[in-house]
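Participant: Listed after this line are the structures, all set down as structure tokens.
Readers should treat all values here as calculations from the given coordinates under stated rules, not as data from a laboratory. On a predicted model such as this, the values are computed, not experimentally measured, just so you know. Cβ atoms are built from the backbone, for glycine too; each structure is taken alone.
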Structure P
Amino acid sequence: MTDTLHPGKIYHRTIDGMSQMNYIVYIPKERRDETKIIYTIHGISRNAKEHITGFIPQAEQYGTVIIAPLFPKNNFPRYQQLGTSVNKERADMAFDQVLQDAHEWLKIPPAPMHLFGFSGGGQFVHRYAMFYPKRVARMVLAAPGWYSFPDPERKYPYGIKSTRDWPKLTFAMESFLQIPTLVMVGKNDDLRDRDLNKARAIDSFQGLNRIERAERWTAAARALGRSYGISANFRLEQVTNASHAYESYLAHPPFAENIFGFLFEERS
């Protein structure tokens, strides 16, 4: 850790050469393990700072650095899908720049990562893990609107089949299925609100709301794991009294604790 950083503080960082890519960091007052880092990815409200401030108690409890990238809408309008095509607006590559910058600035290891994503951030996290499973230690997805299913017959981003925009895709699904994964969704997060993708292709096989889609995706991952002879640790939890507002999830005290406990293997 550099001498210019003070524990218990929030820092805003702009990456050299990427003036529109920023991230926010919280340094806990006491770090007991240099490898304890959580990367938290915002939804379409792009409330990266709220992710930081909401997790400060857990950061102090676990001695964990929190890093929250901010994907500007103008540069990354479809960051949830990692970009619009293999050659344009690649949010995964921008995130890699964050990892490298944080490694050099904070002297922290870039991988394996402990990832959390809310809503659109949950979409980003599971797709990033599909592309780069060896980089991810554990992940928590909270209330994604829809998913890339581990289905080679469905085109990306609905499945994992190559397309004109995403040619020559290859996925190491055996490695992906070995990432311990917790999917969280609010018990009241079953409305077809304006932010939910209501495309017929998604409704027909993923379900009509976030609860149904979470159930079907985790079931699909477990089923694929069985076909590979892998006991895929994909869990589903419902969050009491939570709608789709991020604040309603944070208002349920076990929410943040369960995220950190799962990511750092301190809960069964």
Structure Q
Amino acid sequence: MIVSAADILKASILIVDDQESNVSLLEQLLGEAGYSCVSSTMHPQKVCALHRKNRYDLILLDLQMPGMDGFQVMEALKTNDADAYLPVVVLTAQPAHKLRALQAGAKDFISKPFDLVEVKTRIRNMLEVRLLYKMLEDYSKTLEQAVRERTAELRESEARYRSLTELASDWYWEQDDGGNFTKVSGPVLEMLGVRVDDFAGKRSDAAMGGWNEAERDVLRANIAARQPFLDLVLTRVDGDGSRRKYQVSGEPMFNQSCRFIGYRGIGLELLSRK
């Protein structure tokens, strides 16, 4: 990200000082330097309202003012929830006030009496930092919105996928990242050797037998390795001698951060014969 000289000169600046001579000097200095959006006030009580309305890029704030000093102004500015960054450079003739002002939230300070070169340099540097901060904030908001929109699209696509796969298959299953089944329809538990009573609270040892163990081991190995598989065939011989064949496909699932979050798969029964 780069801030151009033109953007810096167009930045909005508010001068807050109860001394008219200081205000005039700073206005003249900034005008001669090419700044085109400079305003001022000699009433510190008005600063918060002015900042809420105009969202200044920089506030040049005198600390020694009657009625409401610069420290009180900074405390009041902190209540503006719309701006987490306090764009304040304090103006002070008291060396002891510099550290206190920085601790109160000021981003920099300018010493009185003014050194004109120092004033121009500090103002330009602060504005560059401020505008970079705003650019980063805008970029973060844009990125956050893009992520929300993309997440919504993915969820919609996921819902369509599930609907279509369930329609196109006899059964469907899902597992979480710990291997726990979160959705099951069909004989997938028996294929994997999971006891039915372990999952649903109902004992069914008969359903466990008759599977081709070599084929079942291949299915379990694919899932354990988080590998996708397509049209894997498993067979089972029932108690009456009939042979059943099932075709199974599955894939691991990952979130937007590429973290594994589980497994899902579909299947259908191919044929049944003695």
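Participant: For Rg/Rh (Cα atoms, Kirkwood Rh), for residues 135-246 alone, find whichever of P, Q sits highest and give me its label.
Facilitator: Between P, Q, the highest calculated value is found for Q.
Participant: Looking at relative contact order in percent (Cα under 8 Å, 6 or more apart), point out which structure of P, Q has the largest value.
Facilitator: Ranking P, Q on relative contact order in percent (Cα under 8 Å, 6 or more apart), first place is P.
Participant: Starting from the value 94: which structure in P, Q was volume of the Cα convex hull per residue in Å³, for residues 31-118 alone calculated from?
Facilitator: It was calculated from structure P.
Participant: Still on this model: Which of P, Q yields 0.75 for FRET efficiency 1/(1 + (r/R0)^6) of positions 47 and 159 (r between Cβ atoms, R0 = 35 Å, to 0.05), as computed?
Facilitator: Here the read-out was taken from P.
Participant: One of P, Q was used to compute Cα Rg over 2.2 N^0.38 Å, and the result was 1.87. Which label is that?
Facilitator: So the calculation was done on Q.
Participant: For structures P, Q, which has the highest computed value of distance in nm of label points 7 Å out along Cα→Cβ at positions 95 and 127?
Facilitator: On the way: P: 1.0; Q: 3.1.
Of structures P, Q, the maximum of distance in nm of label points 7 Å out along Cα→Cβ at positions 95 and 127 occurs in Q.
Participant: Let me ask you something else. For which of P, Q does distance in nm of label points 7 Å out along Cα→Cβ at positions 39 and 239, calculated from the coordinates, equal 8.8?
Facilitator: The value was obtained from structure Q.
Participant: I have -9500 for helix-only ellipticity at 222 nm (-39500 (n - 2.57) for each DSSP H run of 4 or more, over all residues; to 500), calculated from one of the structures P, Q. Which structure is it?
Facilitator: P
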